[in-house]
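Please treat every number below as a calculation from the coordinates, not as lab data. Note that the structure is a prediction, hence the values are computed from the model and not measured. Cβ atoms are built from the backbone, for glycine too; each structure is taken alone.
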Structure 1
Amino acid sequence: MACIGAGVSGQDLERDLKKYGVCSGHEPDSSEFSTLGGWVSTRASGMKKNTYGNIEDMLCNMTYVTPTGTYTKTNLWPRVSNGPDMHHIVMGSEGNFGIVTEVVLRVRPIPQVKIYDSLIFNNFEIGIKFMHAVSKTSAWPTSVRLVDNTQF
């Protein structure tokens, strides 16, 4: 786990974690412009969610400052059985109730190998069939996208 100030940008976070041989694995399209606190308050998803999950899967704890006080979990039990988990109220609230100031994230070792590749299909429909076939396997890539020439 890593305790991190919520104002750090995505690219700075990954650069700092790399020094310790770990990464967050969270990589939204806006990674170099967005902040960790922003990811939590918008309940962000990243390109590598197949392997690392979305921000709610990585979040262990947070400090949340509101007009009436500060919220943080006092225990890190994995499941709450006595009502809603406050994290799920804060995530996606987009700053309407307060501001995320600190985050404790689950981190992972940096992958030993990274392979980047592309496939070109004759038409979009064949690409859709490919994506469907991949979804039926147990070997999901960390990130996979199907784009047409306009999006590319």
Structure 2
Amino acid sequence: MANFLRSSQQDLTARTTLGGGAGHDLVRTDRTNFSGVVGLVYDNEHYSDVSGQPAPTNSLESLLAVNFNTYRFRTTQINSQLAVLPSLTDAGRIRFVSNSYVMLEIVHNLFWKLSVYENYDSRPPTSAPKNDFGVTTSFGWKFGPGR
């Protein structure tokens, strides 16, 4: 797992999360996959000077995650990823990360996508907000073969 995040909403100039674990497909069909992962991650964070914690911090976190992905009618894809990251080095701190989208094919390889995300931190630096939530929409073109 590798994740890189910048969030002006949370006064976070950079967060690098690296790690891994063991996963298992809980449901697997030709159109749907639901899987879970348990593991460990290393987290390095840099907050802006405004947040009151300009020095970078490092932590070790456990990882509990699920991923749901489904294709419907050859033109619709739904994906949702949820992860809970309880800190092992800062007892009581828990992070929650959620990314979901629905993608609809308009015509051959031209698609519209609606995405929703949330990043939650139970114990950010003193003045930084706990949540960053957003919704995006986009149009795009897929290159190569379809699904």
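One of 1, 2 was used to compute helix-only ellipticity at 222 nm (-39500 (n - 2.57) for each DSSP H run of 4 or more, over all residues; to 500), and the answer was 0. Which one was it?
Of the structures listed, the value fits 2.
Compare distance in nm of label points 7 Å out along Cα→Cβ at positions 13 and 117 across structures 1, 2 and report the one with the greatest value.
When distance in nm of label points 7 Å out along Cα→Cβ at positions 13 and 117 is calculated for 1, 2, structure 1 comes out on top.
Looking just at distance in nm of label points 7 Å out along Cα→Cβ at positions 21 and 37, which of the labels 1, 2 belongs to the structure with the highest value?
Evaluating distance in nm of label points 7 Å out along Cα→Cβ at positions 21 and 37 on every structure, the highest lands on 1.
Rg and Dmax of the Cα atoms in Å was computed and gave 17.9, 58; which structure, 1, 2, did it come from?
Considering all the candidates, the number was obtained from 1.
Work out the source of 12.5 here, i.e. which of 1, 2 gives that when mean count of other Cβ atoms within 10 Å over residues 29-36 is computed.
2
Comparing relative contact order in percent (Cα under 8 Å, 6 or more apart) across 1, 2, which structure shows the greatest value?
When relative contact order in percent (Cα under 8 Å, 6 or more apart) is computed for each of 1, 2, structure 1 gives the biggest number.
Between 1, 2, which one scores greatest on distance in nm of label points 7 Å out along Cα→Cβ at positions 45 and 125?
Top value of distance in nm of label points 7 Å out along Cα→Cβ at positions 45 and 125 goes to structure 1.
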